[in-house]
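Structures are listed in the sections that come next.
Rule-based calculations on the coordinates, nothing more; no lab input. None of the values given here were measured: they were computed from a predicted structure. Cβ atoms are built from the backbone, for glycine too; each structure is taken alone.
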Structure I
Amino acid sequence: MNIIALSPVYGRPDEYYQDKLRYLHPYLPSFVNIQYRPLPCGFPSIESEYHAASNSAALLEQVEKASKEKNVDGIFIDCFDDPAVTAAREISPLPVCGPYDASIKTASLISSDIGIITTDDYGISCERRKALAHGYSHFIRDIKPIGSRVLDLSAIDMAERISGLAQEFEKEAIYTVILGCTGMYLQAEEAQQKLTAAGSPIQIIEPLRTGMLSLIMLISGNYTTAMPYATV
């Protein structure tokens, strides 16, 4: 099974993508091969509708290119905003998956009360807007910021901040918490270990892994997300 993981940003070093592949490897079936592809131009992170709209044209060009290649089974768009995912499904016969929708649906199987840890204060507004647009507001009880922009996440102690925010959610009887950026994967496991060691029932939904495994499920089930009725 061959998956093209499209990074909807420009300018990240190759090691950034190698780290993501190393993180995903233990969770993937042995028959899955993932190839990351960044954009040739655009913003280095997506932290607003403007960033997403600006980068989407180049992203969709990559979707079209990947869809025409032989031996490609699915496309993953690696951003919690799910930029251009619907448009990608209009133009690609392959299953296309992003982490946002997959993470919310996975969390909703666990609990009807969900919390999201976003990046900064503006991220709260973005998450509320997405929840309304997707019809998920009834699931998402609260949204808390980790206090960092996307490009600065690796410079903070994410495990400590994630576990601290998760404990605040626990006080609100929210026990399923989604990380609102695929860049938060770096210390997600450490944060979960901290919470488990402290006796917390909190379950952390990490969107990079959750989204990728959701795509693998779609491909394995011979499902497609293509929209054959779309006029493009």
Structure II
Amino acid sequence: MSSKIKIAIVDDELLFRKSIGFLLREEKNLAVVFDGGNGEDLLKYLGNKGNIRPDIVLLDVRMPVLNGVQTSKILSDKYPDIKIIALSVFDSEKFVEFMVQYGASAYLPKNSAPEKVIHTINQVHTHGVYFEPEILNIIMNMKRAEGSGRTKFSFLDLSDREVEVLHLICMQLSTKEIADQLCISERTVEGHRKKMLHKTKSKNVVGLILWGIKNQVISME
């Protein structure tokens, strides 16, 4: 179990939830440790210290009792190490904005092919985030709309090396890939990441990427 990626599935559609659970259990490197019908079910499960904590939660956006956006807010606060993959039948910019703003590490339409779901889970586990180009464009537009753009002083609190690492994080490279590209150790990369989380007041890698987009470290143009 410890070597497998532990998954929780939270969706109010029972058939969808059980179907995706069956799909994921067929993968040798995945283990489904919980499934529930809403965010409250998940939080009750996490509140029991005897339960196995998931690495990744597949979280439906629209649910009764406690929806995906509300649940994401709580998870980001109380369980920042748990990665969130948002699920929705709506591939709209507004839903993407809400979920990413509150810590989603990836966003999947519910009609995604099984191979794409499994690929996304593996990418999130390896890299911390996985945003396809169209989702990155939505995020970039969201950050531009805030109107706070970058100034020439934006990076004064970050070293040149930290800016390099941040750029590669924004490009969704793994810790090992960053270490190899910069010819430094993985431990050093992790050290830079922790310092940047503190300096940018980000809670997780998603927050760092949003900060990087806002300050134009990453560009799709």
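Matching task: 22 is the computed value of relative contact order in percent (Cα under 8 Å, 6 or more apart). Pick the structure from I, II.
Corresponding structure: I.
Between I, II, which one scores greatest on distance in nm of label points 7 Å out along Cα→Cβ at positions 15 and 207?
II
I, II: which one has distance in nm of label points 7 Å out along Cα→Cβ at positions 31 and 47, as calculated, at 4.2?
I
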